[in-house]
Structure 1
Amino acid sequence: MPSEQWTHPEPGDGPAAVAAQPSPEQVIAGLRATSEGGAELTQLLTPEGQRVPSERFDRYVEDVDDETLKNLYRDMVLVRRADREANAMQRQGQLGIWVPLLGQEAAQVGSGRALQPRDMAFPSYREHGVAYTRGVDMRELIGIFRCTDHSGWDYQAHRFHPYTIVIGNQVLNAAGYAMGQKFEGKVGDEGGEATICYFGDGATSQGDVHEGFVWAAVYDAPLVFFCQNNQWAISEPTERQSRLPLYQRARGYGFPGIRVDGNDVLACLAVTRWALEECRHGNGPVLIEAFTYRMDAHTTTDDPTRYRLSDELEEWKLKDPIERVRAFLARNGHADQAFFDSVQAEADQFAAELRDYTFNMPEPPPDRVFSQVYAEPSPVLEAQREEYLSYLDGFAAAGEH
């Protein structure tokens, strides 16, 4: 049995390995696929910043000129700078927790910029970059992690659903929403709608994700499943999650799957545009596995040094999503040092404003916890609210005596 067969079985290649314990050759092949993405990886921009032509996907980025690529670079720099500032603020006690996205900027910005205004996005809890591309103010995200808001944005106006903390649950929500788009006749032509749903590699072990796959497949829902495979489900590596590359799981549900270089913003843009177009025309769903890496901890409560080696991190630093765009722009004379300096200055100002807002954020009133729980007033909730406020008033009255 060929060693590659354990990690890359394709139709007609024969059966996959069935042994409970893989051979040393199969383990080596699996590690190679984990670090390099394998032969199936779709890439348009190498880590060295060199453009790779693609007969299949070049047409989806024909409109990406020098200015557009510079804007994508700017997006990623601003998002990373805000992420680093929020991470620091959590360490200083200003936030209850923070979920870093360091290293995943290309996957989020590229896919987010592929969306049309009429499309809907369902995030998990790490999609700060997607939120930014949907016009959500980063300050509106802070309230979640400062524990003052459920979500501070109008999700219908931004077409960006509130964050979902329960692992994989947003996939069911997205499947239901996309089925509604199908039932209402909002697919079938260029003016159609589509939905995208974000989740991590660890979520693919959750039942909700697979139920979402089933429902979307059965009803041809216009849904792009966007899996950010950052190699670690908290402390468990991808090879402990699946014996197959994750994108190949789509085959079992009867819809296409594709693996894209998640550190390549151009490839993420192109592949997501293709997938969304498929869905808008009624050919959905589609699974995208964005092959990337989580450069920081799972959350600020996690210590990744307990379960992964530093040399793995150093290897992925060479595949940094921002640096490859910078290298392409500089090598081809599309941007000079003045441009890069201006973007960095803008990012620093962006972070400073976020910091100032967080440090000076007013404390919400006590009854805030009861607001936006239900769409319409609830007698039971109102009674609970009055009882709670009366309870608090009792402390104030006691302090006066």
Structure 2
Amino acid sequence: MKRVVVGLSGGVDSSVAAYLLQEQGYEVIGLFMKNWHDDSVTISNECPWLEDSNDALLVAEKLGIPFQTVDLSEEYKEKIVDYMFKEYEQGRTPNPDVLCNREIKFDVFLKIALSLGADYVATGHYCRKGTLEKDGKEIYQLLAGKDGNKDQSYFLCQLSQDQLSKALFPIGELTKPQVREIAAKLDLITAEKKDSQGLCFIGKVRLPEFLQQQLQPKEGIIIEVPEEASIFNQEVPNFSSEEDTFAYESRNRDYSNEIGKTVGKHQGAHYFTKGQRKGLNVGGTKEGLYVIETDVEKNIIYTGQGANHPGLFKKALFIKNNEIHWIREDLALQPNEKKEVMARIRYRQPLQKATLHQFENGMYVVFEEPQSAITEGQFVAWHHDDEVLGSGVIS
């Protein structure tokens, strides 16, 4: 009997994952990860960890599997929270869920599981794992979940072959309604429980207040840039190489105060992210204001009216070499190679046609259609059919 440690989060997905593994004949152990102590920034009744760990315990009792809680809050603070603060401070927008999977669930947690004699770790992610053989070697594939509405493969886009070899995703073949149905039949306490929102395993966090713990508020101005501003109608220079063309297409525009008018004040450019609409507190515009650029050095937020404002769109993005990650290492591009893929720059975004172009100093992802709010620090993931081939940090 192979032994599997399931990350029981106190939600319905991981509860059903544990049950399915039992049915498949695995010896199952439930572990709850405690990743957070500070209740001052969580929105108190939304998914506090105590209630979650209690629900996880009740599920384990119901299924008759051993259960314990592991405290990973120190590792979580160091690998996720401190990293988040550093990124926000630099005006980038990190994705804690992608990192949590790479650094916590499939690293720290995996090591604990292996120390308990486990062969695998399992989670309640809506994705699937495939295997194929190539040159006599087994290769692991990360595949989208069958439920197109819940597919979570994006959050696992930074996993390695080694991590995938030890991972199981028991609910990847099911839809959310099917998962709830199984939980209801088993009379599990989590059957009707709402999905948790917010940072991976912390629960719902008030992000501005969370950031204010480390990043001091400082007042700055909000500038509105009209869509007819000359910066959007500049003639495109002629470039001698593809690389220069892509560098131009992926650049950040050089905004200045003169280009628009001051429409309000904010408490710190580092609390805002491209494409953001809420929290600007500026009224009186015909269409909603969107953040089109933040300048953390000068502490200025540039905004534009409406979701189709030209300041939101770019056709290409760049990834530095050390931030390119291939799940399928066997398909990694060499300098001057290119590959047509489907890509997304955020969770739940429909996949977009794109081409990867690898150069000596990094890779450009060039989209067929301009994309809205390409944001530094976020992850771009690329696919072939329903397989995630790799990902990278947008720079």
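Where does the value -14000 come from, among 1, 2, when helix-only ellipticity at 222 nm (-39500 (n - 2.57) for each DSSP H run of 4 or more, over all residues; to 500) is the thing being computed? That value comes from structure 1. Computing distance in nm of label points 7 Å out along Cα→Cβ at positions 86 and 358 gives 0.9 for which of 1, 2? Of the options listed, only 1 reproduces it. Tell me which structure, out of 1, 2, gives 22 once relative contact order in percent (Cα under 8 Å, 6 or more apart) is calculated. Of the structures listed, the value fits 1. Between structures 1, 2, the greatest calculated value of mean count of other Cβ atoms within 10 Å over residues 302-309 is seen in 2. Once volume of the Cα convex hull per residue in Å³ is evaluated on every structure in 1, 2, the highest one turns out to be 1. Computing distance in nm of label points 7 Å out along Cα→Cβ at positions 118 and 142 across structures 1, 2 gives 3.6 for structure 1.
Once FRET efficiency 1/(1 + (r/R0)^6) of positions 326 and 366 (r between Cβ atoms, R0 = 30 Å, to 0.05) is computed for every structure in 1, 2, the highest value turns out to be that of 2.
No lab work stands behind these numbers, since they all come straight from the coordinates. Computed from a predicted structure; not experimentally measured. Cβ atoms are built from the backbone, for glycine too; each structure is taken alone.
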